[in-house]
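Take a look at the structures below.
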Structure I
Amino acid sequence: MKKIINPWKNMEGYNCFGCAPENEAGVKMEFYEDGDEVVSIWKPRPEYQGWFNTLHGGIQSVLLDEICAWVVLRKLQTTGVTSKMETRFRKPVATTDSYIVLRASICEQRRNLVTINAKLCNENGEVCTEAVCTYFTYPPEKAEKEMFFRHCDVEPEEILPLI
C-alpha cells in the first residue's frame, strides 16, 4: 500500500471539508492506494455523532463521497463532480471505534461518467455502510484550469496500514 500525495496540500485557499489537513472543522481524510482500490483509515470522533456514540449518517456520506473522489483523482488522473450517490446504511458506526476503514474502486466507466463502489467498515471489519457514486469527470484541461489539478502521485515507498 502506498500513501497518495494530496496535490493541493499547502495551496492557499484549499479548505476541503473532506481532505484539507488544515480545516479545523473538516474530517481530514488521508488516502492510500492498494491495488485497484483507494483506502482511507479514519478515526471517528464524538463531535461527528448523530445519536449517542453513533457516527452521523451525513458524515458517513461525506467520507464515502470523498474516497470516491480520490478514486477519480488517482485512478483517472483528473477531477470531477458527484452527479449521483446512493447510500445504504447497513449497521451503525460507533464513534467509540478506534478506527474505521473505507475502500473504493471503479465499477464502470462510460466516456466521462464513472461509477465507483465504496464501503465503510468498522474496526471489526464489518461492512456498515455502502455507496455507489457516479462522477462526471472533467477533461484534463478543465481539471487543471478550474480545479488546479495536474496529477495525483503516490509516495515511493510501500507502507503497512496503521490498523
Structure II
Amino acid sequence: METRRNNTIAPSIRVKDMQKSLDFYTKTLGFQASGKLTRKDGRIAHASVGFDSPLLMLSPVEYVRTPQTKEELAKNKLGVGVEFHIGMNGSKKLDEFFTEVKAKGITVINEPKTEFWGDRQFTVKDPDGYSLTFSEHVNDVTPEAWTAAFESAHQK
C-alpha cells in the first residue's frame, strides 16, 4: 500500500526562547503542539504548532542548520522580512479569535479589516518579531474587481 502524503509547507523558524515561543503559540494563540522534542537536560529542542495540523516548526536559534554561521545569525534580527499568512478555514471565527488574543496582551500590528480581495484579516507579532496575519474569506471578488481595487489603492 502506498503512503499518502500531503503537499504542505511548514516553515521552521528559529526562536530565542523556546518555552516563551511555545507558550505564545499554544497559550496565547491556542495552537496545538506536536512533535515536541525535549532534551535530557529539560530544554526543548523542537516543536511543531498549528490549529488542526502543524503550521510552523520552532527550533532554538543555536540549532541553525544552514550554511549561515551562528555569529552571522546573531547579528540579524529574527523575524525581519518574514510574514506568515494563516487562513482560519473555519477553525475559529476571525473577529472572536482577535478579541481573545488581544485580551491576552498580544502585540497587534493591524486590527481586523476586510480587504479589497475579499478576506477579513488582522496581523500580530510573535515574541521574535515574526508577523502572523490571520484571515477569513468573507466575500468573493471577481478578478476584474480585484485588479481595479488594487490599482485604486496603489496609485501614486
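Can you tell which of I, II yields 18.0, 58 when Rg and Dmax of the Cα atoms in Å is derived from it? The read-out was computed on structure II.
Give the label, chosen from I, II, of the structure having the highest value of relative contact order in percent (Cα under 8 Å, 6 or more apart).
Largest one: structure I.
All of the numbers you see were taken from the coordinates with simple rules; none came from a lab. For clarity, every value in this text was computed on a predicted model and none was experimentally measured.
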